[in-house]
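Some structures to go through are shown next.
What follows draws every value from the coordinates through simple rules; no lab data is involved. Fair warning: this is a prediction, and the values are worked out from it, not measured in the lab. Cβ atoms are built from the backbone, for glycine too; each structure is taken alone.
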Structure P
């Protein structure tokens, strides 16, 4: 790739990331016309990134992966029109073009700048606050659409600094990490603090036990296991209600009941359907469909869900095969997040979905200045 083409790709990807962050602000979310325009500008930028990232030669595997991705995008549009899942199948080819480290570095810089703009300037225009039903305290979102969105963005920034710790200025790294922890603390996100602990455990476990064949198979199967657990628990709550599930629902801030209402109202189809939160169930709004795996099944259908799970599992396998344990730990962490949040399939939140590039280019090796293929 020429330097000019590479620089153009970097610029477009940076703008795409920046607008994606603003798109998740409360101000943009409430201004429907502005939100609509930004949504399709982001899609246009993603397609431009794809165009500049693609090379002139393709292996049969690359063509097959691109074809499956295109079909998945079409099926996603068919069921949901514009949606965030499509970006997971459009943007990932930029990683082989730029390299993992440069890609994450661009994302980190533009993500941090956008987060500062939202939390300092857009917060004064509009913000959403949520009542913590456990503590009774209000959880601020500092200008974003949700406190959980705020904390997950901060989590990504911390993980990116960790991955790029040898590439970044030390003072800048400390400032970004401190800012991120402040955001997490203000958002009062218990789950993100737990996820940080899980990341350390997962990273350590992968380095020690990933060579074990049985352990590796279990790790690769995590996405499928999470999906099956999600469906099984929701099915039990819907048809075999008991005290344990009541307590579990309370622990999950009523998420289980909400997902069950969606499941009972819409069911699961092969090609997905428009599941609206404004649909009434027993006279009450359904609420937000937070569980990521059930969101995929109900909204996008069985076919898209299977493709997404395959991409997740193959990516984990390729990361382990190439001993990219730190990348694998980040990727697995957000796979687990899908048990409680649908944002695990939203690229602008879960930037590690760009590692789908390992499905497209299995021998991909991270680098700083030039592309290398083993």
Structure Q
């Protein structure tokens, strides 16, 4: 399988433009002040599915349907909304099947509805985000529960794909998926040409990989940093040790970062182009969710807030720089968000003293001189 390229990212941008909005890049004044840098949030939580992965889904599914249409499998009639008319639906042989904890599945389901293609999604039975699962169903996908975690659901999905002859869509080992999400990087450089650092959450690694390709082409001096939960460090372990061996444990509460098995395509890109990879705790991610709610007025799920958690952890090395944290998604159940906002957290002030405050008072203490 061919690796994704910068040319593919540019082509993806042109392809997805009629279907998806350009998302805002917003400087967060309070976080900038307290981190000692210019901190910007790339708001992928404002995508139609609430997550960045829809870029890759539309690029992959749309291109496959277009290729089939051009080869005579599907007529080229498209209605005014850009969707293929129901009479021109792709044949059942073009069923797409994938495994997901939520956002990837939503992206394929959204694209499947857009291009009238049947979508079947396998979802694990444990640590399920009900918001994401219902969204997949609302978008017309058939959802099947299987296995304790993503990797068990993925193995069953792959088995069914082989037996039924369905088109299996891997959540990371797909050039058009990575090219699609790499369009985030193009938009960042459009809006902030002098960016210094881009921080990308990593579950399967497609976001970090796509942005590495874009940044390396547009300005090799820009540092791209990936972040993952230390409770599910498969990608970090693979990057650090140059291995694709499965990691034995995966205990994070943040399903968007939850995988035990590193993926080849994304990892090979990260091995070559990624500048750094940081681990954060689930509690640090929870704190970042609260910070984005309080100071950016943005709702982020765990994976989406991980970039801010990394920036807080790395803040001494980010001082005076222009930093972009990608808010990859905002699909967090409201009851979970309410619980997080009501919790208390501990932080260290600039003198190293420990304090506990409720989250309506919680703030970041930096090492800025008084």
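Tell me which of P, Q gives -12500 when you compute helix-only ellipticity at 222 nm (-39500 (n - 2.57) for each DSSP H run of 4 or more, over all residues; to 500). Walk me through the intermediate numbers first.
Working: P: -21000; Q: -12500.
Corresponding structure: Q.
One of P, Q was used to calculate distance in nm of label points 7 Å out along Cα→Cβ at positions 55 and 207, giving 3.2; which? Could the numbers behind the result be given before it?
Working: P: 3.2; Q: 1.0.
That value comes from structure P.
Computing mean projected area of the Cα convex hull in nm² gives 17.8 for which of P, Q? If you can, show how the numbers build up before the last one.
On the way: P: 18.9; Q: 17.8.
Among P, Q, the structure yielding 17.8 for mean projected area of the Cα convex hull in nm² is Q.
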*Test item: P(r) over Cα pairs in 10 Å bins from 0, in percent, for residues 63-150 alone calculated as 14, 26, 30, 23, 6, 0, pick one of P, Q*: P
